[in-house]
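A.B. asks: Next up, some structures in C-alpha cells.
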Structure P
Amino acid sequence: MSAGKWKVYEAAKLAIANAEIDLNGDSFKIALFLSTSNCDTLSGTTGIASLTNQVATNFGYTQNSKAVTITTSQAGGTVTVDETTNPVWTASGGPITARFAVIYDDTNASKQALCVCLLDTTPVDVTATDGNTFTITENISGIFTISGGDIN
C-alpha cells in the first residue's frame with residue numbers, strides 16, 4: 001500500500017492567506033472517510049461538516065477525536081508544513097476501514113478542512129483487522145510545502 005500526496009483544499013488556501021488558519025497556533029484533528037465520501041473534492045469544501053461519509057464511531061475509531069500536531073519550518077524560500085503525530089487507531093471488536101484521511105482545523109468555528117489524502121493510490125480501501133493498528137505515517141518531506149517566488 002502506498003498513500004497518496006496530501007492535497008490542500010482551495011478554501012483552506014484562502015483561509016491560510018487570510019490568517020483564519022494559524023498553522024503554528026491552532027489545534028488540528030484528523031478524520032477517516034469512506035470511499036463514498038465527497039472529501040476528495042478540493043473546491044467548495046469548507047468545514048468538516050460539509051464532508052460526507054466519515055467512518056462511523058465503532059471498532060476503535062471515534063469520529064472527530066484524534067488530535068494531530070502541525071509544525072512548520074523554513075529552508076530557503078520554502079515553508080514545509082508537517083504533521084508529526086502519525087495518528088494510530090487500534091481496531092477492537094471489528095475492522096477499521098477507510099479510503100481517505102482529512103486534517104482539519106479544530107480551532108476555528110467552521111472546523112475548516114485543511115487537506116485530504118488518499119490512503120492507498122491503487123485506490124482501494126485500507127483496513128485494520130480486529131486487534132491490529134490503523135496508522136498514518138507522514139512522508140518525511142512533510143504534508144505540503146509553500147514555495148516562494150516573486151509576487152506580481
Structure Q
Amino acid sequence: MLAIAATVVAADQVSKTLVLRSHPGAPAAATGWAAVRLVRNTGASGGIAAGYPVLVTVAAVLIAGAAGTLALRARRRGIAICLAAVLGGALGNLSDRLFRSPGFGRGAVVDWIHLGGSGSFNVADMAIQFGVLAAVVVMFASEHAGKVTRAETKA
C-alpha cells in the first residue's frame with residue numbers, strides 16, 4: 001500500500017512540476033476536447049471554499065488520515081489498494097497546500113488537466129476519484145461474491 005501511495009504522490013508532483021516549468025506564466029489556453037490548462041486552486045474540488053485555504057488544508061489532512069486508516073483496516077486487499085491510491089492523491093494535493101505559494105497551509109493546488117466543459121484537475125484528483133469509485137465497486141463485488149458462495153454452500 002505504501003508503494004502505491006508513494007507512486008501516486010510522485011506521479012502527481014512530477015507532472016505538476018513539468019507543467020509549471022513549461023507554462024510558467026498565465027494559464028495556457030484550453031483548446032479542443034482535452035488540453036493542458038494551468039490553474040492554481042486554493043479551494044477544494046471545483047474551487048469550493050476557495051476563500052478559506054487553511055480550512056481546506058485541515059480538511060485535506062483529515063481526509064488523508066481517514067484514507068490511511070481505512071486502508072490499513074480494510075479486510076479485502078483490493079479495497080486496501082484502492083484506498084492507498086486515495087491516500088496518495090490526498091497527500092499529493094496536501095503537499096501543494098503545505099509547500100506551494102503563498103505559504104505553509106495556504107498553498108494553491110496545481111490543476112492542469114482540462115477536459116472540455118469541465119473544470120481542471122490533476123493526477124492526484126484522478127487517483128482520489130478513481131480510487132474511491134474502485135473501492136466501492138470492489139466492496140460491492142466482494143459482497144455479492146460472498147452472497148453467492150453462501151447460497152451455494154446452503155444448496
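Where a number appears in this text, it was derived from the coordinates with a stated rule and is not lab data. These numbers come from a predicted model, not from an experiment. Cβ atoms are built from the backbone, for glycine too; each structure is taken alone.
A.B. asks: Upon calculation of mean count of other Cβ atoms within 10 Å over residues 48-55 from the atomic coordinates, which of the structures P, Q produces 13.4?
C.D. replies: Values: P: 17.8; Q: 13.4.
Label of the originating structure: Q.
A.B. asks: Among the shown structures P, Q, from which was the value -1500 of helix-only ellipticity at 222 nm (-39500 (n - 2.57) for each DSSP H run of 4 or more, over all residues; to 500) calculated?
C.D. replies: It must be structure P, since only it matches.
A.B. asks: Quick check for you: by volume of the Cα convex hull per residue in Å³, which of P, Q is greatest?
C.D. replies: Details: P: 113; Q: 126.
Sorting by volume of the Cα convex hull per residue in Å³ in descending order puts Q first.
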